[in-house]
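The structures come next, written out as structure tokens.
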Structure I
Amino acid sequence: MSLFGKSKTKVDNYALALDIGTAVAKALVVKVDFKNGRGEIVGVGREPQQLGDMHSGAVSNIEGVVATADKAITKACEMAKAEPNQAVLGIAGELVKGAKTTVHYERLKPDSKITINELREIVGQVQKRAFAKVRKQLAWETGHSEIDVKLINAAVVDVHIDGYRITNPVGFQGKDVSIGIFNAYAPLIHLGALQTIAADLHLDLLSITAEPYAVARAVSEDADDFGAIFIDIGGGTTDIAVVHKGGVEGTKMLAIGGRTFTKRLGEELGKSFVEAEKIKLRYSAGRLSPEGMVKVKEFLDSDIRVWLSGIELALSEFKNVDLLPSRIFLCGGGSLLPGIKEALLSPKWTDSLPFAKQPAVNHLRPKDVKDLRDKTRQLKDPTDITPMALASVAVELAGEDTVVGGVLNKVADIFET
């Protein structure tokens, strides 16, 4: 059944990006230019989540989230005057894991040319190793040894033959081959919840994408030496992605987001969550009295220090990166808190991390998202980056058959084109 009346048209060159955030569900309709690989945002819909429906980036009430997402989608589709056939959903949360795995492979016949079949075997080794590693990590974190996880994103980060970086290894000769693949996994329970939501909303899924991966891909420069740290502070979580030498090295997620700071204000001021959220937003916009600004800053300082310690710990786990990138890009509603950027610009927290110099810190803006143009003029600040990044994924995938699974085959297929 259509989300709205018969006056709108279902068309193949439109796609939907749905960011089911802890605080707000955001839907974007993007018109896809297949010829140039670009997209235009033609519909925007936002709807606040009900308290209790989401927890730390994960769905806790499917029925409630469906109702909220339906409202956001309807607003976006009515603005676009079209109903997309296909959709990309974002996924976040503490148990969504992303990391690069590299396999070094010595060829027995270095004079022979590398074939697709040989490449698939090498990629298969990478994926087996990565899957075993992430299951072990989740088992340790959750205490459940048999937790089911599924691959949600995979991308070839780098390929080297005898020390030389290669874009497409098929047809090359050589002895020593190394392939690095970034994989993102999510627990089946979280993935299943999103699939149920998509089914209830009558959405034809193109992909369920790890949000920090999408952000990093959407705004990274196309250069082998590009490096940056992306920090997305949403309502329930902080998502981190590290891009190193042009490829996504890994992602980390912390269970601290904007709602943590709102709850702190509510406790300190004796206000309800809704009232505290309004005060936090006015503080972020600099609209409190001078005395109020100082008071709120004092209340939030301790939580921001805890948050910064989490960032430091997460970045320390990137053992394969010799030097961390000296650029940090912020997005998400929580990033607008004045203390966040101030904390990242403070010198001492980086002392134990492998930075070559104190990192520069800047907010991402909608114009930073590649190959997307906002015709609605409603996307204006860092809170819009994540849904735009999902729209960028939709532009990349639109027109393909539905792919909820089968990502592994796509990894090897990159080299067939």
Structure II
Amino acid sequence: MGVIPIVPAGSGSATADVQAYLRPGTLSLPALPPLTLYVHFPWCVRKCPYCDFNSHEPDYGIATIPEAEYLRALRADIESALPLIWGRRILSVFVGGGTPSLLSGPAVETMLSDVRALLQLEADCEITLEANPGTAEADRFAAFRAAGVNRLSLGIQSFSVEKLRALGRIHNRDQALRAVEFAQRHFDNFNLDLMYGLPQQTLREAQDDIALALDIASPHLSLYQLTLEQNTVFAKFPPPLPDEDTVAEMQDWIDEKAALAGYRHYEVSAYAQPGRECRHNLNYWGFGDYLGVGPGAHSKISFPHRIVRQVRFRQPTSYLSHAARGEFIAESTEVAREELPFEFMLNAMRLADGVPSHWFTERTGLPPTVIQARLNAAEARGLLTVDHQRWAPTALGWRFLSDLQSGFLSSPRP
């Protein structure tokens, strides 16, 4: 059974939506989970051939990005959502893209001032902004920090000139290193994004890339294997990639060297120094709630008797034109009861430590009996550790994560 539409796109007011969402339902959530805010910036200097994110090249260059109109729309977007999250505090803010570092310092200050004026942020709220080394400037990074950004995420991808060219990136090695220097100067908490398994990449080339990132000692590292996503240039014209055995060697080497350098592999694609785990992503994997604003942003919002997903209008021009009429939601659906066990485990099993077992009932509104047989089966296969306190993947379960997750695709009713 698929998701259940409960509010047609563009219909009704937020107040009317809340009335619908608060009606009796099939779930019973004893408490609402933590809530985070995601802000999407949809423009890039150039679309990368591997990227399947909602990012767009401006028709007439980055100078034509409608910054002021975009900021007005974001504020109105948040205002429209307030009745759905009234009284709830925001654990973290993540400004992603696209290339948010194309925003000016004053624009980021306006954005975050609006966020603080409209929402209740936790006192130690983590505020992350994604930055492209090709748009890195010392003054710009300093302005982001002064505006309230306290965590930067740099999309390095590789330090190799050849690999950066193959990936269609707009920066080179020198620009990447300079961006790292700026990040170190202005932020004590920052992340480096890198990929491995790149076109024609050898094990030694991957080792050189990751070794440099480890030497930089960024507090957090996001290390992803390049995959060919649908609707990308690479999917249509696949580049020659390393074979599975070589990629497995890369992964094993990364795990070993990162551990020796003091990093903990706490999430499938994330490594952190002690206490530097990304709170925003931890909330995603813990099946927490998130409000997404901006073009194409996704939201997951819980209510006492249901969990609702929303999607904003995707195309920047469409989003802005609808925003001018006070319309933001392209689709709003209720997650079906029988889909919740898989959705929960799909996220939770990405974490090395798994999650407290009581979170299942707290965050799905379902009793654990609905998946007990599936838990037992995964445990019998050596993929999962189950006790009264925590559900966590074993080393085998993490290595064969898709097998572990797929075991929860359907669950019988209690």
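All of the numbers you see were taken from the coordinates with simple rules; none came from a lab. Since we're looking at a predicted model, the values are computed, not measured. Cβ atoms are built from the backbone, for glycine too; each structure is taken alone.
Could you tell me which structure in I, II was used to calculate distance in nm of label points 7 Å out along Cα→Cβ at positions 242 and 282 as 4.1?
I
I have 19.7 for mean projected area of the Cα convex hull in nm², calculated from one of the structures I, II. Which structure is it?
II
Name the one structure among I, II that Cα extents along the principal axes in Å, for residues 74-193 alone of 50, 27, 22 was derived from.
Considering all the candidates, the number was obtained from II.
Compare Cα Rg over 2.2 N^0.38 Å, for residues 154-321 alone across structures I, II and report the one with the greatest value.
Largest one: structure I.
Of the structures labelled I, II, one was used to calculate distance in nm of label points 7 Å out along Cα→Cβ at positions 26 and 234, giving 1.0. Name it.
I
From I, II, which structure was mean count of other Cβ atoms within 10 Å over residues 226-233 = 13.9 calculated on?
Only structure II yields this read-out.
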